[in-house]
Structure 1
């Protein structure tokens, strides 16, 4: 298919055209962007995204297509999965890894699966068999690496129910494996581990204004992801209790300690995992901490 020509450059104020994933990733992507400082919304029945940043023009597009449009220069940048970059063979500039999925903060996997009752035990057993998947190109590459010849057909969805009635195996994406187990499927191998990336087009990356804008968005998005599941704690402690209180705080990030106006008292501030709060705050109080304040985090930049 012939490539579309890149959109002509605007002669007025510069604009960054950003592709945002429509579908299962849309809600969490917009939440992260909000934490990063960008307010995006989609009017009813529209694919054009409104933004509180006049320098960004957002377009809502299926993640499967974003890498291709960035490669062609139709989009300056976009957020999509490594899997779809590979599937499209897109030549784009990876700017930042954004490890999040539709329900967890872990990396999803495309896995090769067969029904629990299937005699197939390895990829080699698929010689001459039929496989259904949405990532046909990636699956064919995987089979070639293992020296296996099998028929790979595109699946339009509901892939889990296609084996064994229609195909011998499937390649499907999973975060937790719950859907696979519910459909009595057994994982044979991982075909590809994937995650989201902010990517840029080659021409956009050469443009100094667009490049700086993309890098700014990347920095703030990475910071928003780093803040996920974390909170800040502020507390006061008397000098005689400082050692006992400090010993309870996570060793990964040393707390910020500063003198208070009252002689013999210190203020401590630290970032911790939110799951630790219910255990840590009572322990800090018993060790002598006072004036404990917990506050949410939008961004953490290391």
Structure 2
């Protein structure tokens, strides 16, 4: 859908401590990392991956990668993403958090203009179980293989950790995943639920969707609108965290995106909007597999 067994990518900021670990996790899972970029570190290697000063140098030596995982500090993230887009990279996973909103908006706008896609920022990336992972999603390869299994359920989550939690719950219930995407918890992100839905809709393996969401922002309203307008074939089950925030107006918790600015941002309002679009909101994560199985069977029998 977004990535497959043939997807090649680079890691920008590869010599940083977290990036070194992330690179090993991805390689151990079977991902194809063709190079890394850290200015001034050309000639080094990270777990056998050659390091270059620029994305252009990677392209000159190894060809154009399809994707990039960006792990550079927030002050330099925009420059790194612009460099990758200018080189022709089409899929950019931004792990970095605390990036200024203005920078994120500019990155997303440039990606849109150039036909590229951004996942994140402040996310753990993408995984196609038993095939490839791009980013820190699932942690070490051994843990990722335990939590994620191949199957028919697409997973989209604003929380990186909850992407794995929900997928692990699905796996334990015998429902594997087609692709799982940690989209990031910031107020501005590159790919929302509604923007990813057409990809899942077109993916023959995906037969159902699970989303993890929170108060704050308007992404759920956009998802409900998209599902209704496009008569989606996919049954969707959501889990809404932070319902208690409705009783504590003016407070914000967790992700930068969970800033409730009005009634439309509240958990109760979002649940109502999702329900109107036929999206079931589970009371507990443990309930998700049973609800989704029933909805998938109902769709299959229709």
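Numerical summary
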{"item": "Highest-scoring label, criterion being distance in nm of label points 7 Å out along Cα→Cβ at positions 145 and 185, among 1, 2", "result": "2"}
{"item": "Relative contact order in percent (Cα under 8 Å, 6 or more apart) derived as 13 - corresponding label from 1, 2", "result": "2"}
{"item": "Percent of Cα pairs over 25 Å apart - highest-scoring structure of 1, 2", "result": "1"}
{"item": "Mean count of other Cβ atoms within 10 Å over residues 121-128 - highest-scoring structure of 1, 2", "result": "2"}
{"item": "At a computed 2, 9, 15, 15, 13, 10, 10, 9, 8, 5, 3, 2, 1, 1, 0 (P(r) over Cα pairs in 5 Å bins from 0, in percent, for residues 97-240 alone), which of 1, 2", "result": "1"}
{"item": "If helix-only ellipticity at 222 nm (-39500 (n - 2.57) for each DSSP H run of 4 or more, over all residues; to 500) is computed and equals -11500, the structure in 1, 2", "result": "2"}
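Read the figures in this text as sums done on the coordinates, not as results from a lab. Not measured: the values here are computed from a predicted model. Cβ atoms are built from the backbone, for glycine too; each structure is taken alone.
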